[in-house]
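Just so it is clear, none of the values below were taken in a lab; they were calculated from the coordinates. Keep in mind it's a predicted model, so treat the numbers as computed, not measured. Cβ atoms are built from the backbone, for glycine too; each structure is taken alone.
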Structure P
Amino acid sequence: MAQNYEGVSECCIDDSETLNDAKTRAKQLAEQDVREKVADYIKQFSKNRNFTFSDDEIKTITASVLKFVNVRYGKAIIQAYVTAQLDDNDISEWLNKYSQEKTALVAQNEDLKRQIAELEQKLSVYESESKSKLQTQTQTIDPKIKSKDDLAWRLFCLTDFRGALALYDELIKTNPNNAEYYFCRSRCYEKLGEHSKSKADRKKYDELRR
């Protein structure tokens with residue numbers, strides 16, 4: 001069964017506002033008075049049903065279930081009398097919906113954790129395989145190739161673009177002003193479909209060439 005709550009406020013009319021402005025301001029203050037009264041009730045109502053909410057959450061619930069049904073005004077000093085209805089059934093319905101949504105979110109969160117764990121495992125396997133592949137290719141490459149940049153280019157030619165990319169990353173860290181390294185890394189990104197990074201490296205290459 002719905003209960004009625006009364007909110008009251010008084011406002012003097014300022015020189016800069018009209019009667020309607022003062023009524024609007026008085027109505028807003030009266031509604032705020034109702035919300036504060038209802039919020040205390042909802043907090044206790046929820047607590048009795050083993051729900052604990054923060055003040056901000058109580059405000060959200062109040063805004064969801066409170067229905068303003070009437071407003072009347074006094075005379076002279078602008079007085080606003082607001083009537084609002086609150087039904088315990090509406091609060092219970094909101095709490096049940098909240099509980100169901102929370103349960104669903106917890107399940108989704110657990111599923112996401114599982115997916116992340118699977119992806120991290122796959123990434124670990126991929127990195128291990130890539131490292132092993134790089135070591136194998138390094139051993140089979142012409143022993144005359146001794147410099148890291150030559151090795152990076154040879155890996156690129158062997159279509160091991162990620163292996164080449166890793167080496168160009170190292171080369172750029174040690175020599176960030178070498179334009180050719182940015183050009184070659186740009187080619188690696190391009191082959192791997194990372195076009196925005198490829199474009200950024202090509203831009204850096206052009207800057208260093210000026």
Structure Q
Amino acid sequence: MTDTYVAIDLETTGLDPKKEKIIEIGAVKVVDGQVAEEFATLVDPRRLLEERISELTGITDAELSGAPYIDEVIGPAAEFIGDLPLLGHRILFDYSFLKRAAVNRGIPFERDGIDTLTLCRKFMPEDERKNLEHACEFFGIDTGGAHRAMKDARAAHLLFQRLKRDFLCREPSALSRSRWYIKPKRTSRPQKGKKSTCMI
């Protein structure tokens with residue numbers, strides 16, 4: 001049973017990692033089910049935030065002024081994560097932004113992932129909303145406020161531990177079905193007729 005991982009959450013300027021930027025990283029290193037270390041930073045996206053992003057996250061342009069750029073942050077973030085699997089609510093979203101930032105700096109970044117959203121879809125009633133805030137509310141977990149990276153990373157960790165306690169210990173195969181191996185795109189030119197793949 002996986003009990004050592006990095007719970008992670010990002011705040012971004014939008015949904016598309018090819019066009020949008022990371023503005024906050026929150027990561028919680030968990031060892032044997034216990035929080036061992038945390039990593040948190042704001043990130044200057046080199047652009048002004050749209051009003052809807054500031055309203056959603058509570059992050060302002062003034063807060064980001066003077067924050068490090070992603071080129072300065074992604075190395076320490078990757079080092080903090082190490083080879084541990086990533087855990088999050090819709091983890092592929094966060095992974096895709098981290099992956100792109102790492103590749104742009106020439107940093108190898110290939111990790112397994114555990115998605116608490118996938119697990120919630122399996123174990124929560126069908127008519128219940130399954131975003132992080134409502135899933136935590138359903139299981140009686142105090143998130144301390146949503147839409148900030150560190151709070152959401154901590155919430156995802158607590159949600160996973162609750163799911164593990166209530167369901168996964170009885171049905172451990174559910175975890176293997178929600179673990180992702182994501183094969184990075186080739187950095188060299190692919191052979192003709194062959195494409196790099198992403199396996200989920």
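For FRET efficiency 1/(1 + (r/R0)^6) of positions 122 and 170 (r between Cβ atoms, R0 = 30 Å, to 0.05), the highest value in the series P, Q is held by structure Q.
When distance in nm of label points 7 Å out along Cα→Cβ at positions 10 and 114 is calculated for each of P, Q, the greatest value falls to P.
A value of 20.5 was derived for mean count of other Cβ atoms within 10 Å over residues 90-97; which structure in P, Q was it taken from? Going label by label, the one that fits is Q. For distance in nm of label points 7 Å out along Cα→Cβ at positions 34 and 58, the highest value in the series P, Q is held by structure Q. Once relative contact order in percent (Cα under 8 Å, 6 or more apart) is calculated for all of P, Q, which comes out largest? The structure with the largest value is Q.
If helix-only ellipticity at 222 nm (-39500 (n - 2.57) for each DSSP H run of 4 or more, over all residues; to 500) is computed to be -10500, which of P, Q is the source? Label of the source structure: Q. In this comparison of P, Q, the computed figure 1, 6, 10, 9, 8, 6, 5, 4, 4, 4, 5, 6, 8, 8, 7, 4, 2, 1, 0, 0, 0 for P(r) over Cα pairs in 5 Å bins from 0, in percent is attributed to P.
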